[in-house]
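No value in this document is a laboratory result; all are computed from the given coordinates. As the structure is a computational prediction, the values presented were derived from the model and not from experiment. Cβ atoms are built from the backbone, for glycine too; each structure is taken alone.
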Structure P
């Protein structure tokens, strides 16, 4: 038997607490399947977000043993064995809020840096507001050709680093800056913006860079690297942010 200690939150009253559930883990059980088991057998009011169950949609990101992760791909057994631990820089939400024993308990909480809605569900509106603000849509500089637009292998390789984001917001949940400054655009939006900036099929100018040329954009990052460590798809936002800042400096357009 093992225990899941789960954060509960009532938005109407603003009250929160932790409930502990004891379950028998099955082979290969994930945190998401454990939550389903709790919902079906113990507490049908437990709220959490999910969709694909295959690490594609990003819906089930939450704080698991104080690490932002996808519940659908985080298995119970390795957690109890202490495997796969990630060393992160301190961020709001990492601090201990309740006593728990990682040897026989799994602690499940909502992602930090985002407003709580109910239990493990957070409000993603601000996250997507920032995402839309940096115009993360393809804007080709030329009319569509008769065949596909050709790209050089090196360009494709660089783009590949940033295109796999699944919008789970784990990076935002782990970001010390996002946790203290709600106006910071965040790692996901900045990584996607950089992806379009370097796309050779778009205009070869600094227009994309200037969309985030402020203390709330490129210059707000403190390079803690938590975002890269927790990303389930290996996207490295800090690499793109660093390169964007270097380009802006070379253009002489760093904000005061």
Structure Q
């Protein structure tokens, strides 16, 4: 029986990518076709290696031949690929991260975001009234870095920085302390980033709207943009749990 393991070896990596290529194809694929598809993805695996991997996958009943047309995934192969993806995600984000996500319910996350909406909408309003050129430049730099790294799924750090800059500009120590208390679990920010990735959502546009309103010293628009941002995050959380 096939058993899931953390994908670390070249062999496991080859198995994963070959299964993915077969899954995405609408027709059975042969070794040469699979090699070409892998090459288009920047993966240089020889046809001989592809053939050996396919033989092993056939033996494990993860793939099967469709006459002379090539291979397709079996139901067992589809399940194995699904588990491989989970293992890769757990390796990428870390087991501790998933413990946080697994132990946090949809209702709890929504409650946190509702509380943030109340506090941060007021912080955004105050930030627009007290913004300085120095903080404005820091905001722009942070947004630029976030845009650069968001495609790689490693922009959580800049999300925190952006919101802290808003709080700094607002200059209200009580609201700042309340926000820190709500966000005290550092794993919740990457958890939200992971959720956005799964539902194919992005916060860059939201952050740009908030930043522009603050830099333009428009408190009403800044407050409205922050509320909209938090509503979008709540929508993403609800959408993620709806898919589970």
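General observations
- Entry that produces -8500 once helix-only ellipticity at 222 nm (-39500 (n - 2.57) for each DSSP H run of 4 or more, over all residues; to 500) is calculated, selected from P, Q: P
- Highest-scoring label, criterion being distance in nm of label points 7 Å out along Cα→Cβ at positions 70 and 174, among P, Q: Q
- When FRET efficiency 1/(1 + (r/R0)^6) of positions 86 and 230 (r between Cβ atoms, R0 = 30 Å, to 0.05) is computed for each of P, Q, the largest belongs to: P
- Structure (P, Q) behind the derived value 1.2 of distance in nm of label points 7 Å out along Cα→Cβ at positions 14 and 62: Q
- Highest-scoring label, criterion being Kirkwood radius over Cα pairs in Å, among P, Q: Q
- When mean projected area of the Cα convex hull in nm², for residues 30-165 alone is calculated for each of P, Q, the greatest value falls to Q.
- Computed 3.3 for distance in nm of label points 7 Å out along Cα→Cβ at positions 54 and 190 - originating structure among P, Q: P
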